[in-house]
Structure P
Amino acid sequence: MILSKIKQTSLLNIFLLIITFTLSAQERTRYVVNEDIHLYKIHDSVYLHLTWDTLGSFGRFSSNGIVFIKNGEALIIDTPMDNAKTEILVNFIKDSLNANVKMLLIGHYHDDCLGGLKHLQELKVESVANIRTAAKCIELGLPKPSVTFDKSLELNFNGEKIVCDYFGGGHTPDNITIWIPSRNILFGGCLVKSLDSKNLGNIADAVISDWAETVSKLKESYQSALIVVPGHGRIGGPELLTHTIELATAAKNKEN
């Protein structure tokens with residue numbers, strides 16, 4: 001039993017070393033598109049797109065998304081918050097990364113996920129979202145995604161398996177996660193908080209009663225995740241899921 005625990009600890013240390021190396025690589029491999037848009041290479045053919053915006057009481061803040069390139073085509077997870085920044089990002093991907101954007105995966109209905117959907121629709125880019133997101137888009141008069149799913153959707157992106165899941169409400173009632181198994185990358189979006197987060201952040205549309213349970217299901221489903229990407233803040237590993245569960249549990253207890 002003791003030896004088993006030692007082996008588990010050693011494996012955990014190896015995983016943490018991998019994450020540390022990955023984060024260091026993120027700092028070294030950076031593309032500065034302009035002062036508001038940066039890209040970081042976090043794995044082979046996978047980039048974190050980080051965009052900055054300024055909003056009222058929130059001040060200046062950054063949002064995370066993913067660009068995954070395969071065979072000269074790009075899949076984007078979440079757009080920048082507006083069409084103008086999305087156009088700049090798409091042009092950079094084409095001109096500097098030699099790829100045409102073919103698909104968008106939308107994390108939830110807020111602007112930091114689909115603010116640039118209109119521009120991508122003009123380019124005939126296929127967009128994928130949960131049925132709950134599509135319903136909110138109709139309700140709010142927003143551009144509607146072209147493909148929807150309920151609980152889970154497995155996509156084939158140029159030979160790469162991509163899995164979209166809806167585990168339940170959290171940051172919003174419609175938030176989904178995206179799994180890239182070949183890279184052990186889990187995009188949690190705004191459902192998942194960075195380690196720097198001291199609370200759940202924007203909870204205007206949150207389902208606080210379900211948040212911890214939703215992330216617990218996510219954590220159980222993707223135990224092999226090595227890189228976890230939150231909607232805002234620094235990327236990390238599975239510890240982000242544990243941290244989010246703790247924050248969500250504390251928030252739920254405070255409500256009761």
Structure Q
Amino acid sequence: MNKILELKDSFVKRGGVSVIEIPSFVIQEGEIISIIGPNGTGKSTLLMTLACLIKFYKGDLFFKDKKLITRKDFFNYRRKIAMVFQEPLLFDTTVFNNIVSGLKIRGIKSKDFSGIIEYYVKKFSIEHLLDRSAKKLSGGEAKRVSLARAFSIKPEIVFLDEAFVSLDPPTRESLICDLSQILSETKTTAIIATHDLAEAVRLSSRIAVMNQGKIIQIGTPNKIINEPDNEFVSAFINIEKKLYDWRLR
């Protein structure tokens with residue numbers, strides 16, 4: 001696999017305090033990687049840094065081995081990525097108009113919309129919602145629309161920030177299955193921020209564990225679970241295992 005994204009010597013500060021310190025973080029093309037850790041460890045901040053939604057205090061971002069320097073570099077990069085937030089950010093219009101909004105921004109002709117979005121509308125099972133107002137959607141439906149909109153622009157990288165956190169278990173399970181299938185079929189690179197170990201294991205080829213703004217271990221799910229590098233990772237994994245076992249009762 002080839003590198004698609006690389007973060008080097010990155011520092012992000014808030015109020016003069018460093019909240020992200022990442023010497024090196026490399027993502028391979030087609031890889032699905034989850035960033036996990038307890039709340040407040042910097043997962044979402046790192047995700048938004050990689051998506052260029054937060055400015056670096058210091059550091060470099062490379063997309064396909066090209067360093068992003070100019071405004072044009074960052075603009076072109078942003079057009080090749082998509083982000084799904086914890087809370088769906090939908091416009092006050094129909095589901096169809098929400099899904100094609102990214103296509104409109106990219107100058108795609110309206111006559112081509114239906115053909116482009118058809119695959120994702122079917123995969124996320126929202127054909128029956130296209131004419132409905134986004135304001136009348138349930139939480140699970142809104143999440144499906146957000147995912148369909150993100151994938152419809154055919155991004156090279158999709159970022160998901162705690163995308164399933166507020167969903168009931170059946171909806172969550174269904175969406176994770178649909179997402180896993182779509183990522184497999186499209187070979188889209190995905191970077192997922194989550195506090196849920198089970199979710200990370202289900203979806204990811206690698207997992208990065210964060211604590212206090214730093215990546216303290218990165219490896220395959222099997223490596224993270226069975227060979228934790230330090231006490232923090234071991235304790236976090238054990239807590240998550242207990243929570244998972246409790247949910248299965």
Structure R
Amino acid sequence: MQKLFIKNRKNQNISVVVEESEDQKGLAFVMHGLGDSKDSRHIKKFSKCFLDNNYTVVRFDTTNTFGESDGVFEDANITNYYEDLEDVISWSKTKNFYQEPFILCGHSLGAISSAFYAENYPEKVKALAPFSTVVNVELSKQTYTKEDLANWEKTGWLVEDWGAQGKIRLKWSYMEEKEKYDLIKKADKLIMPVLMIVGELDNCTLPEHQRILFDVLPGKKEIHIIKNAPHTFRESEHLKEVYGILDSWIKNL
């Protein structure tokens with residue numbers, strides 16, 4: 001395993017981990033969601049599944065999260081996640097392990113970033129695994145009450161208690177900026193095999209919202225709903241189930 005820091009287009013530090021397979025059959029980039037990190041339990045589990053199938057894996061902390069990269073959480077948005085993914089892939093092109101097409105796997109904000117990349121560069125992406133993905137701003141807004149949205153817009157801030165991460169603050173511009181990212185509009189570009197997974201109890205990226213995207217995907221596709229699982233897969237039984245689904249999918253690509 002190699003851990004290092006690279007610079008993104010804004011000259012910010014991005015913390016990257018590369019786990020190379022001795023008998024490399026492919027390359028996968030695994031991307032975390034809002035407020036998570038490359039070392040989150042579910043991200044490491046996804047990565048292990050690719051490693052177990054002889055894929056070299058690149059995972060990284062985006063800027064503006066709680067990992068080791070630069071930036072502050074309140075500045076997080078899809079653009080900074082997406083651009084960091086582009087920059088990590090560009091950096092990888094200079095390395096011996098790089099190969100195309102590669103697999104993109106992401107969770108939540110990392111999932112929409114990965115899917116948006118696949119829509120823009122379908123020829124580079126062998127397969128796509130967007131788990132609990134954000135789909136578009138209109139569906140995201142449906143997961144908040146009208147009162148909460150109005151207060152967020154009026155004050156300019158969303159303030160929530162995230163347990164171990166403490167009280168978080170997120171700018172209203174985070175929601176405004178989502179307007180630029182709608183996976184439905186260019187879903188016809190997602191011609192590669194797509195694996196979607198979502199928790200049955202997900203209240204952020206609802207199963208019915210995942211189905212809206214799934215139904216317009218043009219290629220080979222699967223969707224799985226993990227019983228009693230929330231937005232982020234943290235319980236061992238849920239992670240085991242996700243691993244099994246992902247493992248089978250990788251083996252059948």
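Values quoted throughout were computed directly from the atomic coordinates according to the rules given, and no laboratory measurement underlies them. The shown structure was predicted, so the numbers you read here are calculated from the model rather than taken from an experiment.
Match the computed value 1.17 of Cα Rg over 2.2 N^0.38 Å, for residues 91-146 alone to one of the structures P, Q, R, and report its label.
Considering all the candidates, the number was obtained from P.
State the single structure among P, Q, R that was used to calculate relative contact order in percent (Cα under 8 Å, 6 or more apart), giving 13.
P
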